[in-house]
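So, here's a batch of structures to check.
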Structure I
Amino acid sequence: MSPPGAKVNIAPSTLELADPGNGQAIINDFSIVVATVNGTGSQTSNLTLLRALFKMGIPINGKNIFPSNIQGLPTWYHIRVSHEGFIAFREPAEILVAFNQVTAKADMAKLPAGGVCLYSTDWRDISLRDDVYNYGIPTNQFLRQAGVKGKIKDYLTNMIYVGAIVQLLGIKLEFIEEALAYHFGRRQQLVDQNMGIVEMSYEWVAENLEKEDPYQVVPLDQTDGQILITGNEAAALGAVFGGVTVTSWYPITPSTSLVDALNDFLPKIRRDPDTGRATFAVIQAEDELAAAGMVMGAGWAGARAMTATSGPGLSLMSEFVGLGYFAEIPSVIWDIQRVGPSTGLPTRTSQGDILFAYYLGHGDTKNILLFPATAEECFEFGVIAFDLAEEIQTPVLVMSDLDLGMNTWMTPQFKFPSEPLKRGKVLSAEEVEERGFFRFLDLDGDGITYRTLPGNKNPKSAYLNRGTGHNRYAVYSEKPEDWEENMERLNRKFETARGMVPRPVIDQVDGAEIGIIAVGSTLPAIEEARSKLAKSGLSSDFLRIRALPTNDDTRDFVANHKRIYVIELNRDGQLHQLLTVEMPEMASRLMSLSRINGFPATARWIMNSIQAHESVNN
C-alpha cells in the first residue's frame, strides 16, 4: 500500500485505465460510502458525484443515511456503481471517504480487505489499516490556498473529496462541471468556486499520490433515455398530471419533500391560461388531523385532494380516514413509511405501516393500498390513485417509504397520461332529473353508488353525508337491517375493487423451484438476489404486489408453488399475515422473511435467508 503523500507523478489521463499491478482491474462494479457530518453541505458534493457517473452512462443509485437532527451528527451517503444495472443497497462499500473523524475508526473497520480509504491528513491520532489502500488528502492546505473562510469552508471542504475521487476513479471533469451547473443553476459564481476546489484537489492527487487500488470507471451507454429523480418528486409530478387541485399537509419526515416538490411544480404547470391565476391550493394545516379533514372536505366537494405523511401522522389521520371510508369520500394519502413504533427512527426506512394502513379506521374498515416500487411507478400511481379514489369513492393510500421517496433513482422518462381523468359515477343535474338519485342505493350490484357534487343546481341532487348510520336513501337510521345492508354493500364495493386496482407484476422462469412475493422498494435487492441465486442453481419466480386488495393473480401464483417467500421490511411479517388471512387454505406455502434495521433490503440478506431455509427444506 502506498504511504500517505507518496509523491509519484501520474498524468491525469493514465488514471482512467490504471493497472492496479495485478492485472485485475475492477471497473464499474463497486460501492462508495461518504462519511461526513450532517449539515455541512455534503449532499451537494455527493449528488455531484452521482450525477457525473450517471452522465458517463453508468448505472448508479444513491442512498442517504442521515440522522434525525438538523446538524452535527454523522451522515453517510452510499453510491452503488454497477455495469450489470444492480442498484440495491450493498454493504460493505469498497471505497470509503472518511471525512468525519468521530466515526472514522468504525467506518474504516467496515472496509473489506483491499478496499480504499480516503481521509484527511489534518487529523491527529488516526490509525490506518495496512490491508487497504490509504490516500491522505491535506484538506486545510487546499482551503488556505483557495482563501476560503467563514461558513462556506465546511461546504467547500467536501468538494476536496470530489476532486480526489474524480482523479482516482477516472471520472471526467466535464461531467462534474455539468453536475454543478445543474445544481446551482444560474449562480455561476458558485459553480466556479466549487469547481476550483475540485480541480485543485484533482491536480494535487495526480501529482502527489500513486494509484494502486483496482477501482475504476469507464464510460458506458446504459443511462440513455433516463433521468435522475427522487420518488417523492416523481410522486408530486404524477399528482400534478393526475389533476390534484387541493393539498393539505403538515410537515413530517420523510414526506415533506413530496409537498415541497408540489409547491415547485404546481405554480409552473397549473395556472389558468387566460388569467394566470393558480388553479390549485397547497395548505399547511395546524396538524395531521386537520390536514386529513381538509382533504375529506375538498374530496366531498369534488376536488382531487391529497395529503402526504408518515406513520405518526397517519395515526392522527385515522379518524378522518374512517369517515372517508364510511361516508365514501374520494381522497388520496401518500404514506412515506419510516421506522416505528412511536417516533421510532424518523430518518430510516421501513414497510411497517402495511397492516395499520389496510385496516385504518375503527370498526370494520378496509382501505385500498398502492405499493410503488420505482420512481416511474411513483409517477404512475400519482395519477392512478386519484382515478381509483373517485371511481371507488374511498380513501386510497399510496405506500411509499423513505428509501424510495427521498433517495435519487434512475428512471425512464415519464410518459404523459394518455387517458382522460376517471371521475367515476358522478351525476349531472340533467342526469339526476332524468333518472332520480339516492346517494347510497346500489343500482349496479357492484357496491359503488352514484354521487353528485356541490354546485349541481338540481335540488334533487342534495343529500346528507354523515359518519353515522344511514339507509340507502341517505336518511339517518339506527335500524339493524339498514346498518347491515350498508356494511355489506361497502364490503361488496371492496370486492369490486379487487378487479380495479393495479395487477401484480409477475416474472416466471422455466424450472423455478420457489416463489417470491414482495411489495415496494425491496424490488432492486430481490432482482439482484434472484439473478445470483439462479447462477448458483436456485431459480425463482417473482410476484410483486402493486395493490391491496389482492386478486386471483396472487392466489394462482401461491397455488402453483410449494414454497413462497414473502420478503418485507418490518419485524412481524405484515404482508405475510395479510396473505395468510386472504388465503388461509394455502397458508402453509407462505414463509415470512422479514427484517427491520432501518436500512434498505440487501441482496445478500435475501440470498442468505432463502438459502438457509432451502437447506432445511431439502
Structure II
Amino acid sequence: MQRSRLMRTLKGGIAALAMIPLAATAFAQDVADMPRNETLVMTPWGDQPAQFSNVENWNTYLATIPKQRDVMQITINEMMFYTNLNTGELIPWQGESFETADDFMSATITLREGVTWSDGVPFTSEDVKFTLEALRDAPPEIRGAASFEEWIASVDAPDPLTVVINYTKPAPRFVHNFLALGHENHYPILPKHIWEGEDIVEFTNYDPERGWPVGTGPYRLVSTTTGQMIFDRRDDWWGEVTGFRDAPAPARIVLVPVSSDEAMGQLHIANQVDGGRQLQIGTFEAARAQNPALASWNAEGPEWGAPDGCVYSIVFNHLVEPYDDVNLRFAVNHALDRATLADLAYEGAMPPALFAFSGYMAGTWLGEDSPLQQMLEASGIDNQDQALVDDYMAAAGFERNGDGFWAKDGEVLDFLVRTPAFIQPLLAPITQQLRNAGFDARQGAVDDTWLPDLLSGNFGTMIFVHCGSLSEPLETLKDYHSKFARPIGTNIPYALAATRYENPEYDEIIDRLEAIQADTDPDSAYMQDVMAAMEIFLRDLPQVHLVEEFHVVTFNNTYWTNWPSADNPYVAPYTPWEAFNLVIHNLEPAQ
C-alpha cells in the first residue's frame, strides 16, 4: 500500500473505530471509573483475534492460554530476576542472588525477604520448590515441561529464603536462561497454597470471590471479558510495603484486543492505546505523521525498532523429500537475495542476517576480529547466484522442464511458501525470487494452520522465526540437537527445532557446550566447539536465515512517558517479554 494511501486509510478509519471504553458505564458494573491519565491501555503482542477467548482461564502455564505473555507478566506475576538484554545486567526482584556450584550440578538461590502473595501469604522457597518440580513432572501440554524434566533432578528448600536446584547434568546457565532472562522465558513461580493438589492442565486459576489469580505483582484482576481485561493497582503490594520499590504509576492497566496492523495504527492516532502490538514500518510512519506523540526504539528510521532476539528463516522439514537433500537446501539459499528481501518486505527496517545471532550478542561475539563473523562471511551463503542454484539442483537430480521449472523424473517440484501472518511481508518477495530461480513457487494461505503443522511436521518448508542467541552462540546452536526431533505426526517439544534435523556428531558438540560456561577467547574449549558446530551447520544448512527481526515497537507518549529507547535503554522494549514489567515500574504520567 502506498504511504499516502495508508495515511488516508488510517485517518479515515478513526471515525468508524469503536473507541475503547474507559468510563465506569462501559466497564463491568462493579468496576469504578478511572481517569484516562491514570490508566495504561495495552494490547497483546502480535496477531490476535478481534475478541479475547478463554477469558476465565488464567492457567499460567498452558501453552494454549498465552496470558502470561499477553498481560500477566506486567500485572499479576513477577520473576525472581530480570535481565536488561541491552547490557546483560542482572536485576534481582523476588530473588536477591544466585550462585551456581563449581561443578554446575546445582544452584543456590537466595530469595528476598518480605515478598508476599496478593492474598498476604509469604512467598517462600516452598513455592519455588513446588513450581519447579511440578513443571518437571508435568505433561507435554504445559510450557517448558520437557526442559524441566531434562534438567531438574530435585529441588531443596532448606529454609524459607533458600532454594537449591539439583540438576541431572551440569547446567551452568539454567537459572539465567529459565528464571532470569527477562525474554520469552515465561516461568513465574506459582503459589503452592493455591496450586497444590490441582491438575496443572485443568486448573483455570480463576475465582474472583477468592481473589484468584494470585500473584506477587502489584495489580489484581477486576474484570475479564471478551472485549477487555482490567487490572487495578493494589495498595498492599509487597515492594512498596518493604521499601523495595515504589508502586508503579498507572493506577489501572486495561488490555484490549486488536486484530490488525491498521487497527492498531488507528488506535494510536486516536490516543486510544499506549502500547502493545507492533506496527509495520509504513503504518508507524503514517500514524506518526498524524500523532507526533508516537515513538519507537530509535528516533530515526528506517531501522526504527530494536532487535528482538530472532531472525526470519526458511525452515526445511528434514523428514520430507526433497528438503532432506542438502543440495536442494543450498540451491534455495543461493536463489535468495537477503538485502533485496529486507528492502522489499520491510523498507530497510530489518537488516539481512546470515545466522540467528541476535544484535544483543553482536558486540561481544561478532566484531571485526570475531572468528564467528569471519566464518560466516567466508562461507559464501550470502551470495545469490543462479549458477550455484543450477549446480546444486543438478546434484539433487533436478533439471528444468519446458516451462523453466525444476523437475525430477518428470515431476515438477511444487514449492509452497508458507508464513504466519506476522511474517506475511516476506511471502511475495521470497516467492518471486524462488520463481526467478526456476522453482515453481506459490504462496500458501495465511491462516492459523501454520503452528499445528509446524509442530506436527505437516509441512515441507515454512518461513518462521528463529529466536535464540541473546547472549551467547549456544542459545541458537542448541536448537539443532537431535533431542528435539520427532517423527512426523508427533509434536516436537520446541517450535524453534522444527527442522527435525538429526546429527549425532553435532549432538556431541552441543552436549559439551551445555556443560561449560561461555568464553569469548578464540582458543577456549567453548569457542572451539562453537566453531565446530557452526562448521557442521554451514555444511548441512538445516535452515536458511534471512533477515533479523527488528519490530517497530510503538509507544504513545500522550499519557505516559519514559518508555525504553535507544537513548534510554534501561530494558529491551518488547511488551510480551518478562522484563517489560520493569517498564511498568518506570513509566511516568505525561499529564
Report task. Assuming 16.1 is mean count of other Cβ atoms within 10 Å over residues 200-207 as calculated from a single structure, say which of I, II it is. Result -> II
Query raised in the report: When mean count of other Cβ atoms within 10 Å over residues 176-183 is calculated, the result is 23.4; to which of the structures I, II does this value belong?
Result: II
Query raised in the report: Any idea which of I, II comes out highest on FRET efficiency 1/(1 + (r/R0)^6) of positions 248 and 560 (r between Cβ atoms, R0 = 25 Å, to 0.05)?
Result: II
**Report entry** helix-only ellipticity at 222 nm (-39500 (n - 2.57) for each DSSP H run of 4 or more, over all residues; to 500) derived as -7500 - corresponding label from I, II
**Finding:** II
Query raised in the report: If distance in nm of label points 7 Å out along Cα→Cβ at positions 256 and 320 comes out at 3.9 when worked out from the coordinates, which of I, II was used?
Result: II
Query raised in the report: Upon calculation of mean count of other Cβ atoms within 10 Å over residues 136-143 from the atomic coordinates, which of the structures I, II produces 15.9?
Result: II
Query raised in the report: If Cα extents along the principal axes in Å comes out at 72, 63, 45 when worked out from the coordinates, which of I, II was used?
Result: II
Query raised in the report: Comparing relative contact order in percent (Cα under 8 Å, 6 or more apart) across I, II, which is largest?
Result: II
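We did not get these values from a lab; they are worked out from the coordinates using the rules stated. As the structure is a prediction and not an experimental result, all values here were calculated from the model. Cβ atoms are built from the backbone, for glycine too; each structure is taken alone.
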